[in-house]
1. One of P, Q, R was used to compute helix-only ellipticity at 222 nm (-39500 (n - 2.57) for each DSSP H run of 4 or more, over all residues; to 500), and the answer was -3000. Which one was it?
2. Given 0.55 as the derived value for FRET efficiency 1/(1 + (r/R0)^6) of positions 49 and 201 (r between Cβ atoms, R0 = 25 Å, to 0.05), which of the supplied structures P, Q, R does it correspond to?
3. By the measure mean count of other Cβ atoms within 10 Å over residues 273-280, tell me the structure among P, Q, R with the highest figure.
4. Of the structures labelled P, Q, R, one was used to calculate FRET efficiency 1/(1 + (r/R0)^6) of positions 25 and 361 (r between Cβ atoms, R0 = 35 Å, to 0.05), giving 1.00. Name it.
5. Can you tell which of P, Q, R yields 32.4 when mean count of other Cβ atoms within 10 Å over residues 161-168 is derived from it?
6. In terms of Rg/Rh (Cα atoms, Kirkwood Rh), for residues 41-240 alone, which of structures P, Q, R is highest?
7. Here Cα extents along the principal axes in Å was calculated and came to 63, 54, 38; which of the structures P, Q, R was it taken from?
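Values quoted throughout were computed directly from the atomic coordinates according to the rules given, and no laboratory measurement underlies them. Everything numeric in this text was worked out from a predicted model, so none of it was measured. Cβ atoms are built from the backbone, for glycine too; each structure is taken alone.
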Structure P
Amino acid sequence: MKRTIKLAVAAAIALSSTAAFATNGDHLIGTGAKARGMGGIGIGMSHGAESALSNPAMITSVEGTEVSFGGTVFMPDVKTNLGDGSGSHDSAADMSVIPEVSIAQKASDNFYWGVGMFGTAGMGTDYRNATGGMTNMNMVTNLQLMQFAVPLAYKTNGFSIGVAPVLQYGSLDINYVNNTPGAFAMGTGLPSGATSTTKGVAQDFGVGYNVGAAYEVAGLTLGASYKSAIDMVYTGQISQAMHDFTGAPASMISDHLEQPAEMGVGASYTMSGNTFAVDYKKIKWSDAKGYKDFAWSDQNVMMLGYQYAQDNWALRAGYNHAASPIKDQGMMSMMSNLTNVFNLLGFPAIVESHYTAGASYGFSKMTSLDLAYVYAPEVTNTYGYNLTTNPAYATTISTKHSQSSASAQLNFKF
């Protein structure tokens, strides 16, 4: 247990200094190298200790005690052009490290338990060094999320159920310089050049739970999972950023940013070392506080995965797809204009397809290494906007976004 606590603390320290782009909205497509190598598969297929968040019922595949730790090096490439004639500016938030530590143990013939700490989600852009034109408002955004979970599972006659209480830590920072052209920003009396006064990072803790079930028979595994929404309040961030931009009273704007509920099903079939798997989940952005204010749409996430495994090695491949949760809100109101700019400039969650590959190698019966690589090809979204009351300043914002990441994970079984 002391070793577990030390590993968890190390992961928390690592996460606190990084920012992560995630890929299904602001969520990683999967936690753990095995899941990421198969397109995020984890609802209908067990990955041992790393299954705590995807489906807690799946930790019942461990035969004794399993410890996994590692992380993901995430490399997003984001460019945004505000249509001011200065061209595209590159976001400097182009690399982050996302840690993971998980432990699962078979306590008896039927009961299993575990503990884990996972970097699960985040977003951010960094244009603080942009020069020329509107300099992308020198906007810097940074959302980080980490979850601590304790999965508990029971298995009998091929049927498993599991629950995992979840403690979530989050931090959010938004700042910018509003150098919108024209005499006033949005006709509110705020002069162009007004700087946000959000005064640094806001942090919060929230609680939720994951529940799951699975059934295994003759090489076929079926699974289902539900993740509760987790409400977070980042005091003085969203409300102050919007007040500085629009002049609306900060007291009338919510600082809630709720991580949405998820529900999913999955299945996998193993025959002669070949495993074919498919997962589906819905992410309820449209019901989540904060995200629904910025008109995020629900995502239907489809995952396909394949694994070929032999005695001490395995190869994996996968595909993950979900339509972007952000959409063009048009230019019918100041709020729709503002939503277009903040979504594409500060939170451009527009990537949709992800191609994945992975491998494992067992050095001994006790020790193995998992590797994974994920590539999301470039997507471009262009929306119209006008942040002034003068029609002459109507223009477009265009963002290009692609991603690549590499994951590594060491596993110990005893």
Structure Q
Amino acid sequence: MAVTGIGAVTPVGNNLADTWDALVAGRSGVALATLCDTSTFAVRIAAEVKNFDPGAYIPLKEARRMSRCSQFAVVAARQAVTDAGLSWTPELQERTGVVLGTGIGGVELLIDPIVKHATEGSTRVLPYIAIESLANMPAFHIGMEHGCLGPLSTVVTACAAGTQAIGDGVEMIRRNAADIVLAGGTEAQINALFFLGFMAMRVLSPRNDDPPKASRPFDADRDGFVIGEGAAVLVLEELGHAQRRGARIYAEVLGQSASADAYHVAQPDANGIGPARAMRWALEDAGVAPEEVSYINAHGSSTPQNDVAETAAIKRVFGAHAYHLAVNSTKSMIGHCFGAAGAVEAVATIMSVYTDTIHPTINYETPDPACDLDYVPNVSRQRRVDVAMSNSFGLGGQNACLVVGKPKERA
């Protein structure tokens, strides 16, 4: 499945070029939070999308009705469509679908009215609030803007949603339900509810004094993740369709999979059995042997348990070859963007295949004996990447995996 367009709105850049440049340079997007008042919180840092003015992209009246995650999604999708050089015709619109992942959707639209009702007795709300807060609205707005008349779907599988949405988009094209699918993920949950909930779980890094150093996947001194936000959208296209119109092809999605742990709502199995199953199935779907993979974009959340479990899963699937893999974590720079995380990480994986450049895992300073693979510490690396894997493992035991490779004409 060809990837012919990419759009990205992330904590390190509001488009693909800026995001990729920042990732390769190892620049962190983590800073003190500004989108909500964290002054009384034990954790006061986040990876926010910066300098994002929705009115610069979307008519102001329409933007005011949208949730922040819908705004991100619309902008990322528009970038992807432009990047792909698509020219809409009625026939093409009828053969184009949309599938987007998100963890929650526009819940922030509900928070202020609920607080005001509880504290002031106010019953006034914005028109359309009950609609615009729904998780399927980002996908709707993308489809509406581009006139997409094919399948329209939303995947809500927590931290695995963006990756699983791309996999579902691949399957839409495989079963001939569409020729093109706009697929990815979006999330915007930097709010008191998220902070308080995850602080109660003790899974957030409290490094308020040095925010850029807070997200440190696989490092022995990691102490939790950082809340992030953003969106990324890919134009997925049937390979022959892309070739016939002379499209630039970044990479091909060779295989995809999803699995469940059926183990615990938040805690991973230390042996990584569920994630390993997803990785193995994705390789089988792609028709790729483990030894053909040279790079893995890890889930790499920077929590003590998850990083150990993922390392174990990689070893379970790749055996001795695990020690020849380059493994990195995009979350070291963008924090954990939840439903958007896998989509942004898919972009990083695709760009590594396209450019033969692997971005670093920053803040890797102290090796952990339980995490003993090559995590591309602190400095980007030039390495031929013919086949790569991208992992996402979410709350609720949700696992999703993509296998990406160079397009046939560039192999």
Structure R
Amino acid sequence: MSGFKTNNKVVGWVEERLPIFSMLQHSAVEYPTPKNLNYFWNFGSLAAFCLVMMILTGLFLAMQYTPNTAMAFDSVERIMRDVNYGWLLRYLHMNGATMFFILVYIHILRGLYYGSYKAPREVLWWIGIIIYLVMMGTAFMGYVLPWGQLSFWGATVITNLFSAIPVVGKYVVTLLWGGFSVDNPTLNRFFVLHFLLPFVIFGLVFVHVWALHTVKSNNPLGIDIKTPQDTIPFHPYYTIKDLFGIGVFLMIYMVFVFWMPGAFAEPANAIQANPLVTPAHIVPEWYFLPFYAILRSFTQDIFFISAKLQGVIGMFSAIILLLFLPWLDSSKVRSAKFRPLYKQFFWIFVADCLVLGYVGGQPAEGVLVRIGQIAAAYYFFHLLVLLPLLGKFEKTKPLPASISAPVIRGGGAAAGATAQPMEKA
């Protein structure tokens, strides 16, 4: 860490006792960052910005919300109609969840494309996937709080999945419910956890950034920093870039908040929960739909394993498998820029996830059931079979000698003259 100097006596006094300013200077100003990062590297900071927005709006909403099944729906209506700017707080929070997941999905896909999960960034990748899992739990519990029809029935369907777990399943469901059905104790549990988990996410983000600064950022070329010429200080180059990204993001975000606040909402959830009336089609929020489609793709019992248990295992395995990507992908080359076959299969994988998302949002009937099964099978085939095989048999393009080489020589193609056959991951 470089020496921190200041003429401000107060700052100097604090620095002697708690070196927070020197830490900030090292981490947010002088931090050596690869000079070739593109705008896909903005999405991590955008997600952190969105997380802060969600926590702040959530705090103010919690002051007005009543976690009681008899009053929850009406308290949300009161926030919308009677609380000063309550409608704005709710629309910021509701659409912020959607924006948060969009940003995180792009962030994950960028990591997949450029091989950011490969050594030495395995722990960094793990922390990111754990953040994603906690996000999913937080979002699910938040979806229940308005106590609309889909809130109630979504909670009933999803929590009931745990009953498929042998021996302990029914006890787990009873613990989640706080009784023998989704009722007031369930709503209280979900409200408390929904309030708490964002702070857990914030702590995990801190650890995520700590891990990032330990192993340094990946870059579009997927090669290691080799000379001081490969890097530039984080400030002002990337702080300005991040601020520009936040400006663009806010314009898109506010379009939904002010002009299309219900674009991602289900109309059925504007009806108060009624345990006696089952909706014709129970569907979770869009960011759960690919995994919901995998859950529903198992339709036949196999020996003593029920279709329900298969679906639960498949749904959770689809996420847990991402933790093993650093070992499933055996290629020594990180970036898809130098992996022609991997690049093609990456986009097929993205298309497959979009198909799963579409199928998950439709009724499970007709040809859609078979399409969902094929898409789910390909999801696992891609991760468990294709990635290991590509790592062994794919012929990769030569890598540049350094991060600076393509810039100095006028692009990646011109850098071939000083290229290396393969970069150790």
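1. Working: P: -3000; Q: -10500; R: -19000.
Derived from P, not from the others.
2. On the way: P: 0.20; Q: 0.55; R: 1.00.
Answer for the origin of the read-out: Q.
3. On the way: P: 18.0; Q: 22.9; R: 12.0.
Top value of mean count of other Cβ atoms within 10 Å over residues 273-280 goes to structure Q.
4. On the way: P: 0.60; Q: 1.00; R: 0.15.
Among P, Q, R, the structure yielding 1.00 for FRET efficiency 1/(1 + (r/R0)^6) of positions 25 and 361 (r between Cβ atoms, R0 = 35 Å, to 0.05) is Q.
5. On the way: P: 20.0; Q: 32.4; R: 13.8.
The read-out was computed on structure Q.
6. Details: P: 1.15; Q: 1.02; R: 1.06.
The maximum falls on structure P.
7. On the way: P: 72, 36, 32; Q: 63, 54, 38; R: 71, 63, 42.
Clearly, the read-out refers to Q.
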